[in-house]
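Several structures are given next for inspection.
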Structure 1
């Protein structure tokens, strides 16, 4: 079993705005709701992948492209919209009906320890993660795929981090 150093944050408006301020727009947006950033500010210049994970059973808001989701959410939150009353596409949604949380880990399989990763991630976002440790990405990814997205990657990450604490 291969375990990867990982940092995890639960999503809230401040986290989304911190991502936008410090990392800018995502480098990729997926149909499943994931948003991804790649940075080179890990320990020793290691590349980091930041992934905003969708909620279990994610559904794209009506009349909205997955490419436009990030901009719609950030625009609304930046304008002071209530994260529990966003208008995304043509429907009302909450922030927590879109994304569950953020994960950060070594982008290219570099071997990192959790503590230096957490320091680098905290410095990059100016916000400490809610949990840090080692996880089995392969097992979590397989469980998510077997459930066809009907389970939360973020909750699986937190459960695994709690079980190894």
Structure 2
């Protein structure tokens, strides 16, 4: 299924992997639960603002956490969650638990856009640019340091997108 994307009604999610988040892979920690509550409020604000489509790059960490929160909100709001996968096999090398979670999230998305059938050097950057080019808002979980998330924030600003930054260090 191909969902049409209306740029002005679309946000993209970008953020750090678990190693750069205060709770790592343990999302049962109190700071992660507080983070998820705050992210849910940010998403609710985005929906009230008029956004109804959310693009997630499906990386471990914020991308997958965000998608799961959006699935909860989709029960209450008419929104779409679209996975933008940089390449087939993105999840190879992840733990079996994370691979299972990844596949489950993909199965719940309204659409899955796969940009390449194989990994190449700029796969992740090209995915990030695609998401920015097809959205008007960037919701980023970013610590301010140089990274793929930082590149996406820069792309978004250069593209005229509104940017909402969630600082992971606020949840230590």
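Each reported figure results from applying straightforward, stated rules to the coordinates on display, with no laboratory input. Please read all numbers here as calculations on a predicted model, not as lab measurements. Cβ atoms are built from the backbone, for glycine too; each structure is taken alone.
What to note about this one:
- When mean count of other Cβ atoms within 10 Å over residues 54-61 is computed for each of 1, 2, the one that comes out at 18.1 is 1.
- Comparison of 1, 2 - label where relative contact order in percent (Cα under 8 Å, 6 or more apart) is highest: 1
- Top of 1, 2 by distance in nm of label points 7 Å out along Cα→Cβ at positions 38 and 142, largest first: 1
- Ranking 1, 2 by distance in nm of label points 7 Å out along Cα→Cβ at positions 22 and 150, the structure that comes out highest: 1
- Structures 1, 2, by distance in nm of label points 7 Å out along Cα→Cβ at positions 30 and 78: label with the highest value: 2
- helix-only ellipticity at 222 nm (-39500 (n - 2.57) for each DSSP H run of 4 or more, over all residues; to 500) from the coordinates reads -10000; which among 1, 2: 1
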